[in-house]
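**Student:** In the part that follows, the structures are each spelled out as structure tokens.
Read-outs throughout are calculated quantities, based only on the coordinates presented, and are distinct from any laboratory measurement. Predicted model only: the values in this text are computed from it and were never measured. Cβ atoms are built from the backbone, for glycine too; each structure is taken alone.
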Structure P
Amino acid sequence: MSTALPVRRAPDATAILLMIGLCAVWGFQQVAIKGANGSFPPLLQAGIRSTIATVLVWLWTRSRGVALFRRDDTLASGLLAGVLFGGEFVCIFLGLTLTSATRMVVFLYTAPCFMALGLHFFVAGEKLKRVQWIGIALAFGGIAIAFADGFLHPNPGTASTWQGTAGDALGVLGGVFWAATTVVIRASPLARASASKTLFYQLGVSAIVLLALAYALDQTHIGTITPTAIASLAYQAIIVAFLSYLTWFWLLTRYMASRLSVFSFLTPIFGVAFGVILLGDTLTTRFVMAAALVVIGIGLVNAPAARARA
């Protein structure tokens, strides 16, 4: 089986439409998690999501004749990437019990800035340019303003200001875990592995980690299962963890990653819109300003690489 990849090109209309669709799918994820929280404890929900997606990826690779278990020196890095991936979703699912979906998506999507920092220090040829440092500074400034807003305007439904702030902090920590996962993949033998194998590592290991934590923390008691909870869980497992990730990896094999990554700023915009429209999340002027700084920062972090390869 040939491992040659097509020449990567600039995104065409098909790629652009797919990326916009993916950003909308990822932006809706926090709403879906909230929709299932009443039936499934957070860590159990996350573990079930990863388990279903792992089985789907395994079935998909078998249908295509892709070898997942061939020795290629990726085991150690794959296990580490899976643990970090699991850590990200521990933060997201627990954080969403403490803060709003709108706030979570903004804090989580500081990840591109953390990725840029990690790649700068650990991957050759990924040094940050001045404009990227400015983007990171703006994004982190947005984080500081958003945290201050959380103290001044506590999230509705939280027991205390500190509870909401803990949820916000878990969102940022989730972004750090996400960035660390990417750095491990780029700086290890996983960089030479197939995308499906890398995804299988992340989903499979995270399923074990999340289900083990759910058991250890007594988060295994399922409440009343509603149609909304089933639909939300199916959306997370099938649409997000399986189909959207495979589509993303397919795009990366055909189009320039630097051009595709520019679209990442759309995800928090979609996430905020879904949270406000569907969940009734409230926005303060201060938080809107903070979110804008984060989005602009993400754009500056990604844009230079795109121009350099134009």
Structure Q
Amino acid sequence: MNRIFEPRRELGRTGHIATQLGIGDVADRAVPLDQCVATVRRAMDAGLNVVDTAPGYEAGYSEEIVGRAVREQRVAAPGQRLFVVDKIDFLDQPVAPQVESSLKRMGLDAVDLFVFHALSDAAVWRKTAGPGGGMEQLAACVKRGLAKFRGISSHHPDVLVEAIESGLCDVVLFPVGPFVDARYVERVLPLAKAKGVGTICFKTFGAGRLVGDTLGYNAPLKERPRRKISSGGSDGNEAVLPRLGIEECVHYTLTHDPDVALLGMSFPNEQDAAFAAAKSFRPRTPAELAETRARAAVAIEGKGGSHWDPKKG
């Protein structure tokens, strides 16, 4: 694949000049490992230089895929710089063994960033940030050279504000899309930028619900709650539920300008749709953003709760 994207700006104060899009959602155990690795490499070949994984994604399969893709790239293109994000899934367990296990699965000596995964409870954050807590333990891993940076991934804006203001996070991951709590874009994003904390954002498509008939994460709706109605009454034909387009979702997120927008890149067709949307990007006006939010609220109706949105979940 021809190189499409070039590094755009520094990810917080990490020194890494990141591309506008990042590679996320790269594991499907129904797909052979070689094919998954080739798909990740395809996104790298397009120029993307941020990739995200976690031990809990397909029970370690995502880490295996990312690790192999990174190792192959280092051999094939040693001058290219890829920023690897991994996660600590168990917030109440010792950090170092989790970091070591992840690196072993990936076949890597270190990654760029480890974040505490789905840290969305204020009490848990305060324990993690306190003396002897997870952040202190992760700092020891950084000192050992197992990672370069620390942060959290969170689905609660209030937790993110505390984490950013603590000065303990180099990068934070959080939702920015047409159906998220307004505080993510009105409070969290500008605060992170003001503090020099890197921002990697997800949920552009609302776990897929905004663009498909799904409960999210490859779980199709078992019942379709709306039917097409003709002038004479129900004609018995099921209608496609309200949806947003890929382009308008991507343009919505990019308009808010996080350092990196993390999009699903599991299959070539997903990559191509994301690439096309990014290349056609133009900032949306406030009126257009409001119209997209209104349509998103309709499109997501009946498709399950939104754990990333504490006000609407």
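**Student:** Comparing mean count of other Cβ atoms within 10 Å over residues 28-35 across structures P, Q, which is largest? Walk me through the numbers before you get to the answer.
**Tutor:** On the way: P: 24.2; Q: 11.9.
Between P, Q, the highest calculated value is found for P.
**Student:** If you rank structures P, Q by distance in nm of label points 7 Å out along Cα→Cβ at positions 132 and 172, which sits at the top with the largest value? Intermediate values should be presented prior to the final figure.
**Tutor:** Values: P: 2.2; Q: 2.7.
Once distance in nm of label points 7 Å out along Cα→Cβ at positions 132 and 172 is worked out for each structure, Q has the highest.
**Student:** Given 2.6 as the derived value for distance in nm of label points 7 Å out along Cα→Cβ at positions 84 and 188, which of the supplied structures P, Q does it correspond to? Write down the numbers at each step before the final one.
**Tutor:** Values: P: 0.7; Q: 2.6.
Here the read-out was taken from Q.
**Student:** Hey, helix-only ellipticity at 222 nm (-39500 (n - 2.57) for each DSSP H run of 4 or more, over all residues; to 500) derived from one of P, Q reads -24000; which structure?
**Tutor:** So the calculation was done on P.
**Student:** Just checking, which of P, Q has the largest value of mean count of other Cβ atoms within 10 Å over residues 124-131? Kindly include the intermediate steps, with their values, before the conclusion.
**Tutor:** Values: P: 11.5; Q: 16.8.
Structure Q gives the largest value of mean count of other Cβ atoms within 10 Å over residues 124-131 among P, Q.
**Student:** Figure out for me which of the structures P, Q the number 4.9 belongs to, where distance in nm of label points 7 Å out along Cα→Cβ at positions 76 and 276 was derived from the coordinates. Mind dumping the intermediate values first?
**Tutor:** On the way: P: 4.9; Q: 2.4.
Value 4.9 for distance in nm of label points 7 Å out along Cα→Cβ at positions 76 and 276 corresponds to P out of P, Q.
**Student:** Now for a separate question. When relative contact order in percent (Cα under 8 Å, 6 or more apart) is calculated for each of the structures P, Q, which structure yields the highest value?
**Tutor:** On the way: P: 41; Q: 18.
If we compare relative contact order in percent (Cα under 8 Å, 6 or more apart) over P, Q, the biggest value is for P.
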